[in-house]
Structure 1
Amino acid sequence: MTDRLDVSGLGFETRAIHGGTGPDPATGAVNTPVYLSSTFKQDAVGVHRGFEYARSGNPTRASLEANVAILEGADFGLAFASGLAAEDAVMRLLSAGDHLVLPNDTYGGTYRLATRIHAPAGLLVDTADLTDLSALAKVWRPQTRMVWIESPTNPLLRVIDIAAVATITHAADAFVVVDNTFATPWLQQPLALGADIVVHSTTKYLAGHSDVIGGFAATSRPDLAERIAFLQNAAGAVPGPLDCYLVQRGLKTLAVRMERHCANALAVVELLRSHPAVREVHYPHASGQMRAGGGMVSFTLTGGEAAALAVCAGTRIFTLAESLGAVESLIEHPARMTHASVAGSTNEVPSDLVRLSVGLETASDLVDDLRQALDGTDS
């Protein structure tokens, strides 16, 4: 692409719309074209215009990779076919005998990937409450090479001090990975806090419309970028150009969507904290690390698992479905849905927990919907 705007020093919204992209040099098209080509003409043997074969690189994908990297403050960005594909590539930076530390409250798919795919191949895996730095010290080993952070965590929405964990980890010559899916770069930028790699399920807030699956890894370390890029190409878990287009289209409205997600979530939290059927509400709010609390809320019920299942079944606007971060509001039961794979483990989630992805509908409609579902419980 030519005629790209230099977005350095410009605001987040401007960078989201113009970063890494620009008018198509051939036609002047404002949107990045969807390059549906599996291969590219070479001017001579070994001489090409930046692209050879679409697994190795595609112009639409390159535009997305530049865009997300700019938003994360990263020098390098690599797009993948799913969030777990990105996570898998990052975990493959480790070797048999290396030690990985995960939060004891983390996405079930991440835990499954580490313990059932990489651990049988020789990776050593422990979990710890990373909100407590002494807990990290207790599981630390001489072989520890990577500390994996979710902040806020999934599904209990705990905030982990990224800078503090990074300081400890770097002192031991290990590196930090932060899953920034829940927060997005609009709420926090982990690389600026000391993280070495940021990963995303771009399926969620970055794309924002429940119409695409994708993943991402970003870093400013050339050594890590080179290794992840090799894995991206060699293993081939890359997104198609239309998927990349859809994610980049979502990025253009990320800031305004996140503002509404946060505002609606606060309205929902206010209801939940005042309702007698609710035992405990999990929501991070703003902090020195995050500019606002985000759009995810979870809560437990005084009536236990039966009440949680009843609430999940009782909403009309909140749709019972997995995933999160899109324009429509979703409700789910983590223990039986997104986190079923951690049952019986150190990461098992409470059976009375309900998780909400608060969407962009009218806030009062969402509050009324939840109220009638909560009123319908037997608690």
Structure 2
Amino acid sequence: MANLNLSELFKLNKEYRSVLLVEKTFQLNDKSNNFMTDDGLFHAKYLVIGNDKVTSTKNAEKTAGQILGLKVAKRADQKLLLGGSFAGKKTITEVPITKLEKSEEFGGQPAGGVRVNKGLVFESDLAERLDECISGKKCKGKYASQTEKIIAMCSEKNGSPVVGYEHEGGANKSRPIAVAGTTVYISPRNHKEHGPQLTDITLSHKDGSKSFLSLKFSSTLTFVNSGVAKDIFTESEIRKNNIQFPKGKAILNAFGLDELTFCDVFNSYGRGKKHPTGVDVSNAVSRTELKTFLQTAMGSGYWMIHGMDGPKIYSWYMDPSKNPTMATINSPIVVDYGGVNGRGKRVDIRFSNQYFDFAVNIRNKQSGLYPSHIMCDYKSKAATGKQLL
């Protein structure tokens, strides 16, 4: 099994790993302070972050921020140690993060090499609780109280009690990329029609209305995960530095991407060439096209049910009336050609507003070179109205 290192904590959209490290060390949110190391099982008691010894904390995210701050520190100060003792010993010792095995919690391979799909487990657990609650049985076990709150909030929203549910998570309903003129969007064009497409569990109400629940489980969430290899960014067109498919041209336009630099990221990969990162393309972006893309990427008219380890569930309603504002970007729009180090086989676009931090990436997810997918990841903020159930 691989070991952890600071770069694993600094990776874009992997910031949750630093929070997890803090939670485990100080046994917050029912986490264990056990870590497997190169020298055996280790029981953590405190952290050494740079030149600071942190012996306790009640705010995991604040302490995790200290860890992420090491990214800009001088190399000599980029120190992260765990203090504690090895199993069976009382002596306090300090272990560098590079001695810790990258367990499944931190994105490594599980014992035996088979990874459990926590998203599917989350869906199954929630559906089981719904079955108990709606059928009149005692709602007990994992997510029992959260499930009762979901039923209550959906009943209140629709003004009608819940009478049934359908588990639709395996339906794999399509939301393809489409283009109209120069505008690229996620079909259907009307953001209000995405609830039935995004639902994993649909609640039925007495008055015939429905509540659509989109279930997510992980620290990094994704609005869009669409294929681009067939009629958007083909290998043959990228090799020629000439994107001709309308969808491809519309995506380049919407995100202010330079066509030649975009193509060169993939054509020159592996030759040691460094591409520009941190490129501010705010003035090159078509704001109208970007807004339409985001409005349809996130959709509206459904409940976001976000499960996390703990177990914790956050929820908020994707209100159709707030959708245009949620899709309006008020931050700089920054492109990393070749990823954060400029040498990867990917293009990342970062921007945000008061509701979300967005991270769009165009890359190959199938061990190849040329792009296979475009993904729109996001992290939610308090302005969404999210609440811990």
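What follows is calculated from the coordinates using simple rules that are stated; it is not laboratory data. This structure is a prediction, so every number in the text was calculated from the model and none was measured. Cβ atoms are built from the backbone, for glycine too; each structure is taken alone.
A value of 57, 34, 28 for Cα extents along the principal axes in Å, for residues 28-243 alone, calculated from one of 1, 2, originates in structure 1. For the structures shown (1, 2), percent of Cα pairs over 41 Å apart is largest in 2. Supply the structure label, taken from 1, 2, corresponding to Cα extents along the principal axes in Å, for residues 148-331 alone with the calculated value 53, 41, 30. The value was obtained from structure 1. Of the structures labelled 1, 2, which one yields 16 when relative contact order in percent (Cα under 8 Å, 6 or more apart) is computed from its coordinates? For relative contact order in percent (Cα under 8 Å, 6 or more apart), the value 16 is produced by structure 1.
Distance in nm of label points 7 Å out along Cα→Cβ at positions 36 and 140 computed as 5.4: which structure among 1, 2? Label of the source structure: 1. State the single structure among 1, 2 that was used to calculate mean count of other Cβ atoms within 10 Å over residues 20-27, giving 15.2. So the calculation was done on 1. When helix-only ellipticity at 222 nm (-39500 (n - 2.57) for each DSSP H run of 4 or more, over all residues; to 500) is computed across structures 1, 2, the figure -7500 traces back to 2.
Of the structures 1, 2, report the one carrying the highest value of distance in nm of label points 7 Å out along Cα→Cβ at positions 100 and 260.
On the way: 1: 3.6; 2: 4.5.
Evaluating distance in nm of label points 7 Å out along Cα→Cβ at positions 100 and 260 on every structure, the highest lands on 2.
Set 1, 2, criterion distance in nm of label points 7 Å out along Cα→Cβ at positions 68 and 84: the highest-scoring structure is 2.
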